[in-house]
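S.K.: Input: structures, listed below.
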Structure 1
Amino acid sequence: MARLRLNLGTRSYNIEIGRGNLLHTGFRRFGSRYAVITDSNVKRLYAKKLESSLKRQGLDAEVFEFPAGEASKNPETAARIGREMARKGFDRDSIIIALGGGVAGDLVGYIASFYMRGIDYIQVPTTLLAQVDSSIGGKVGVDIPEGKNMFGYFHQPKAVIIDVETLKTLPKKEIQNGLAEIVKYGMAQDSELFEYLEKNVKRNSSFADMKFYQKVVEKSCRIKAGIVERDEKEKELRKILNYGHTIGHAIESAEKYRLSHGEAIALGMAYEGKVSLALGLLDKKSLARQNELIKEAGLPVKYSGRSSDELIKIMRRDKKARGGKLYFVLPTSVGKVKSDRGKVAFPVDESIVRKCLKE
């Protein structure tokens, strides 16, 4: 098992990556009463197993459920579960477990941030996307009609427990969702990871090789933890993780989440890479390598849905926009992005973005 430490002073925590962690992690060190919150799909697969494991350790545990899907990640669902917990007598010493994918992690972390003004929670991500990205770093939140993750907090978990065995039950599309974020890490931060993906991702675009996934999960977690340690509240450096997300989130919102997060972020990288090319920062060969890797992972690089005007309108409402300007992380080569005196996100004229979206 790999154990990484994310160092944030009094809010530091371990990220534990292994096989069988779901059933064999000792939870007694965290507390004695647990609210396991999960979606309707993951409940069927893992909630009973985790609940039984907790009870075998002599711990009190109760499962709370919400309907699977992004549509449940809203303030109303959070309030309903919070009220159910209150009726069951969960208090400030209780621990919440976020069991599931990115929706569960964001929603449950949000509940933990406001319940009794904030209680401890543990991330137990069961999807590749959540294991390599959303479970780490304490960004939690819910969606509202005006935008994705518009209500949220920074609320760090007590621990992140990753069991790569859970990836075996994922459909191919969910594996591809996670691969999109791993490609992002390679393109924005780590050329060695990118090259490893180029050699191995095609045969692993559906779950095939446990060693491959253990390696890319651990590598991605190290990259994410290192960035969060230096910029917990996303003042600047952490924005590097938004590569592909400005356009990607706009597409996701415009399509009302009919496209998966991974598909949207893959498209976002393809078009934001094109923006960087148009600005003379990224060369054609590097953009072609990125897009070929995205396709090898089974993800799209061309979008023909909503108009460029509609996407830009959504981007203006995004929390990454500032002063009415659209900001982008701009790659300059595989593994590197533009940086200037510590800044990694830069304003781009809307006319350039619009032209790239139309091509």
Structure 2
Amino acid sequence: MRSLLKRVAGRRGGGVLVAALGAMTLSACNWQSFGFDAAQTRLNLESDRPSALTARWTVPLGGQVESSPAVVDGVVYVGNDDGTVDALNAATGALVWSFATGGAVESSPAVVDGVVYVGSEDGNLYALRAASGARVWSFKTGGRVVGSPTVAGGIVYFGSVDAKVYALDAATGATVWTFTTGNAVIATPAVAGGVVYIGSGDHKVYALSAAAGGLVWTAPTGAPIQAAPAVANGTVFIGSGDNKFYALDAATGARVWTFTTGGIVVASAAVANGTVYVGSFDQRVYALRAADGALVWTVTTGGLVSSSPSVANGVVYAASLDGIVRALSATTGANVSPPFAGGFAISLSSPAVAGGVVYIGTLDGKVFALA
């Protein structure tokens, strides 16, 4: 499915550094992992919102940036397809450090307690010092690590193309448990209420004991799952390649409702104030009522929506393959500022919102700070 995205978007050259437009004042709020929190809600209640989407700085990296940034304590952490994990100054975009892996890094970093956890297509999950990029430990799996890790309770949870879900001790990298599914696992797990929720290429959603990895339940969908689940108010929200978006009971896996879009759903959802926000390959962003799946609003974009939306301070930030980042009213879907048309393509990199700034990567190898 990721190769499909690359064929649609095409590969584009490195780009030219755009000068930083002055230093920014950053608040104390962070966006520490792909889904913001372990439950993958993609909701930052602490962040201010940009008054307009304007490029404050742009930094070219060596390869396509499909990784989504993490922003912690004034530093942006992001992977790219040339095989490096890069740390950038959040105010200026200046390079702080770079760590080379043995494969492309589509995985999004998770930054917890001064350590950066990130996967690579060389099959490793890496733990790096957030301050310096020095390796703390690495763990070799039997396949590419494309999805992003989730850290909760001192444990790192992630999947691999070897069809396994892994739980590792965050301090040492020692194996706590593994669970084998029926196909590749490229989705990011959510952790909530002592349960790990994750989708697999075998068309199933799994709920596993966070402590021991035992199976709690499985729920079928009609196609492989690439999206991360979001867990809120006792419900698991997740999209699938069968053009559907599912709401499942978090305790039992029973289907609460489904919503059918016009294309496959690889984007992960954001959940805020009783509403679920998600994009689809039908070039739309949807707002659905969390209780019953009723359509609240929809916005048509000019390209596939594989990037996952984010919510901060009543605004939904959504990007699409037409190269546009939109800031939409969470209640109505109306533009709250003019869309940012950067002339780049955005596939799997999803916006991180921290300190009133939106950070996102592009397929022409750049990271943007919009504020």
Structure 3
Amino acid sequence: MTAVQALVERGLAGGLYLGAAYRVFSLSRGVLAEGALGLAQEPDVPAALSTVWDLASITKPVATATSLLVLAQEGAFNLDEEVAAFLPGASPSLAGITLRHCLTHVSGLKSWEQLHSQGLSRAEIVARVRASERQRPIGRGYAYSDLNYILLGEVVEGVSGLSIARFARERIFEPLAMRDTTYLPPPDWTGRIAATRCPDRGRVLIGEVHDGNCDALGGIAGHAGLFGTLDDLQRYSETLLSDGEREGVRILAPLAAREMMRNQNPPGINGHNLGWFTRPNGYLPAGDFLPPDTFGHTGFTGTSLLLSPSLGLGAILLTNRVYMEQDSAEFLKLRRRFHNAAAGLQPA
């Protein structure tokens, strides 16, 4: 038994999640460790390597940031153009905020706003986000914000004429044969989707997005809503780590892929590249041993994806920790330990 497996099993035994699936892989050596344990759904649907998980904020880099880079490399815009230029009716408070500012969470917008449970339509919610007021000067501080990525999802739609769900499907997921990655999973997937539990809605969710604001937006948004599997996240990761191409299919130009993985924020501001946490950002649960170029993202539901370009190494941990009535502190501790154990699989 690997240390990775033992650690994930301890988390299950400790009641940190109902089920989990994990994989550590290398571009040069393939899968180093993988497993699935516990339940996807009570009482008797086991978690499997093929289980579909609510990826939560992993949506931000995989769907939204990647879609923006696809558009940018085609000349639709450059990342230092203002967001408001692509959002008719945007508030004057968005003036000066660029696509790059939103991608890296230095826009000055607030971290979060409750947009659900107020009986607002999708159009009304989008209008409120477009009217958001800055909480701090642009570029002067870091605040991880769902609002940034809701706006970016709307930019993708405004520029391409397609929803973020359709654009990502046609330009990223289908070309890479990511057949189990989607917004709004179809009904015939129900038996293989990991359940979550939403206190606001007072019930178990299977195939419905956990994030309340995304749910209020119809399940499709730039900050959350994506469901996916281990296999598909590995396909995406191998593509990014291979300069934007996998098995003859290219979704990003080499220079775009490399730029996506480069830290964009200056010293003194939390590290962030184009869509991902990077050091020294405290949101990056990289543990103690993964190298400085490691980047990744987490999801509130209990998901994470971390990549190291210099090692050609990836680590995926997918859980439904929000199904359990546990404080998140122990899970967050386990996630950092998971990446220590993953680093232990890398040879000298």
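S.K.: Could you tell me which structure in 1, 2, 3 was used to calculate mean count of other Cβ atoms within 10 Å over residues 113-120 as 16.5?
M.R.: 1
S.K.: Please state which of the structures 1, 2, 3 yields -7500 when helix-only ellipticity at 222 nm (-39500 (n - 2.57) for each DSSP H run of 4 or more, over all residues; to 500) is computed from it. Could the numbers behind the result be given before it?
M.R.: Numbers: 1: -13000; 2: -500; 3: -7500.
Comparing all candidates, it corresponds to 3.
S.K.: Going by distance in nm of label points 7 Å out along Cα→Cβ at positions 57 and 177, which of structures 1, 2, 3 comes out largest?
M.R.: Top value of distance in nm of label points 7 Å out along Cα→Cβ at positions 57 and 177, among 1, 2, 3, belongs to structure 2.
FYI, it's all coordinate maths here, none of it is from the lab. Owing to the predicted nature of the structure, the values given are computational and were not obtained by experimental measurement. Cβ atoms are built from the backbone, for glycine too; each structure is taken alone.
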